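Every read-out reported here was derived from the displayed coordinates using simple, explicitly stated rules and does not represent laboratory data. Everything quoted here is computed from the prediction, not taken from an experiment. Cβ atoms are built from the backbone, for glycine too; each structure is taken alone.
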Structure I
Amino acid sequence: MRKTFSAALLALAGVTLATPSWAECYKITAIDNRPSSPTYTEAGKGTAANWDGSVDAAGSLGTVQSVINVNSSTFQPNGTLIASGTVNFLQSGAQPYSPDQILFRCTASEAGKLFEYYATNGDSTYAGYVEVGTVNGIPQAYQTIIDGVALRATNLVTGEYYSRYWKARLLTNLDTDSQGWILVKAKNFSNTKVELFRLSNSAGSTTTGVVNWTQPNTYIAFKGGTLSSNLSVGADSLSIYGGWYAYWPGAVNLHNRIYVRRAATCSVTNVTPTVVFPLITVAELKAGVTRQRPITIQFACQTGKPANTGLVALASGVGANQTAMGILVNPANAAAAVAAGLGTAGSGVSYLLSDGYGIDPNVASGVGIQISRPNGTTMNLLSTLSGGVLGGNNAGWYPVLDDATSSGEVNGVTTYTKTLNATLKALPGKTVTAGKVSATAQVIIQVQ
């Protein structure tokens, strides 16, 4: 009898573990091959790895440029957007995630009760406590450690701004394993848009140099079962922070990720809006024939007082605190160039390829646009603003005053004009096919 009774208990225990009656979620930090374990990670259902959560130095700035220049009100009136980008959730933790990485495993009874919560860092004076944007017409922009700079974050799934007061998004389309447990994966969380604004009422202590402030500006938290249980919509993150930091998988953080300059610089005032190349045949391209058209760029620089008062003097170059110009291509065009072997030794690309290159059958292949200086020297193009600063020519940066002609100075601001050449030509080592070529690019001037 004792033996039979024992076997019945074991069978019952097995059923209970497979379809538990309790409601709970468990953090997954490693592969667990035990089917009876609540942290079981079934083969083929996702990956697992250690992750620490939103510790003070965790987070990312994603594609936000790594150097910003905080300037005078002449070049940056109050409310000027001085940098922006997107933080991919997969890069927003203390360690990077893979899309299929399981962060939490929850009982089936938690269906419809699992949430992503998001808020600014409400208990930090310089990372989410002081809202300074509303009075300037930029709602939900928060004071940062950088003097004169505020940060605004947007959840790219809901479209809502981050606030000091918690907001929530129901997690949907979640995977399950063969036991019916719900798997909350990294791919289920939101990406974040980040904007940095010039706001004079944002009072920080960092004026120049690398930001050294180990406090995330925003958080993404997970709520499910008993995890982060006291988070609620509208609660003030100043005092409500259940689950921090272990169950908060994402953050935006300026710490050691951005450099601040306060230097005189230049701004683009006008660029040739459209460059149209005459028709060219495949036979001509194969024979080495090209089509070339000029690009005229007009810009203004802070060369004297009062325009450069209180700023490091203008220096044209690609070194630290110097001002450089580059031509930025769209991410998809840059990716196509890299795939075609047209990347540089740095982060730049050597050709501007057409929109849809290699994808759209109506787009010409084996053809690209090369930019050159008046003396014929070819130029590389920017593919990013986040990691390419101080990358020099290999990133696509060139001294701003190269080939520039001055047309006079007024109140310390000198206007300049330069002309570059855009050349449509066959790509080296590629087969040319007929089709259209259409692409856009931006002229960027930035302090390095």
Structure II
Amino acid sequence: MSRLQNNDVVAIVGGGVIGLSTAYNLAQRCSNSTWPNVRIKVIEAFSKPFTAASSTCTGCFHYGFPESQTQPLKPLGKYSFDLWAAEAEEADFKATTGYRPQSCFGINPGSGQGLDELPDWVQKASSWNVDTEVLGTYNAVVNPTGVGGWLTSQCLALGVEILTGLRLVHVSLSTDDKVQAVTCYAKGGDPAMIRIECKQVLLACGPWTPTVYVALFPSSPIHLQWTTDAGDWVTIKNPCPTTQATTAFVSFANLIGEKLEFAARNDGTIWACGRRTLTAALPPPGHLNEPDESVIEELSDRARTWLNWKCNCHAKHASNDFQLISKGRGFRPAAKSGLPTIDEVASSELTDSHDGQGPVKKSPSGVFVCWGHGSYGLTLGMGTGRLVSQLLLGEKPDLDLSLFALHPSSNGSTASGKASSALPADGNGATGPQL
């Protein structure tokens, strides 16, 4: 039997790929008469959904994870990849997102092997080899902003209410520590404080999740351990005409020895990202941070060097064709362990009522946490959303989520010690945002 009943409200905090994918999957399941007709409200601090890291990424779907600490993500990666691929069978999804399978490439030193695989917008050198499995055997590239638009439209069509410009400031609990309502602050709104009665609340607010959690539940022994992982980026005008074959991801990291990747999208732009920034200060929810201008200039110079401004795909290119369209900084929701948290907080651990002796009684509280996907939020988004929707309904998830529970030491979340209401240090000298 479902834990939710007809007309129960689920509040999802965060309108990025995790929040919207969860809302989409939950709304789909609840549109079936087998499940209760619940009401879903997405609470987003920015003025529109998909504003933060979900849209400022390369837009790759895959399940080849190069870092050793992220190898355990492969089952979730394949599960999510297959769900995205199923959506891509629909023409509307493909047209909106520019979905193109087998379109991720890596440039390595070599003797010219595989150069024909590269899209026209990349220069080609005889001293390169092309790796078509840089992100694994199975991969695809999309326009992240297109994914955001598609998810938003799907959610709205299914009756999901998306509330923007709201910042969660309080969760009301019953005497037995179960969710009753959330209160949000609306800057410049009338009224300024908005109370939403709800049965469950999901914290899926990306890099802000740890500090939001500790502000909401300052006496909880749960402490989500996070680290700063920011990336400055630019989008530039694609020197080549936009076709289906234009969409592609190309990494130069193995050639130059540092992070450098380009991703062409179905809107005539190319997204470029360089080094990670590990000391940037995360701004408050609903705010963006300015990029480092020296990094922006470096990315621009790299684009001028590596992109094909003089190809023969259409009218003659000129060296001054370079056009910077936008620039910015994105913060990845990075857990210290490299693995996400996908779990419900036990009611006894929303406060300091648990004495730390013996196992925690997993009495449901209705407070769920889903964050820490790092660089792989878009990749893992649809699968994570499906699994979280199953958790919310009280179903057994399709995958074993024990690795992503709140307490295993491998996860980077700990139940030892009391979480402080002070802004937590991230281990790199930066501090979290004020709420």
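A few notes on this one:
- Ranking I, II by mean projected area of the Cα convex hull in nm², the structure that comes out highest: I
- Between structures I, II, the calculation of relative contact order in percent (Cα under 8 Å, 6 or more apart) yields its largest number for II.
- Here helix-only ellipticity at 222 nm (-39500 (n - 2.57) for each DSSP H run of 4 or more, over all residues; to 500) was derived from just one of the structures I, II, and that gives -6500; the source is II.
- Which of I, II yields 41 [percent of Cα pairs over 23 Å apart, for residues 75-178 alone, calculated]: I
- Distance in nm of label points 7 Å out along Cα→Cβ at positions 107 and 219 derived as 5.8 - corresponding label from I, II: II
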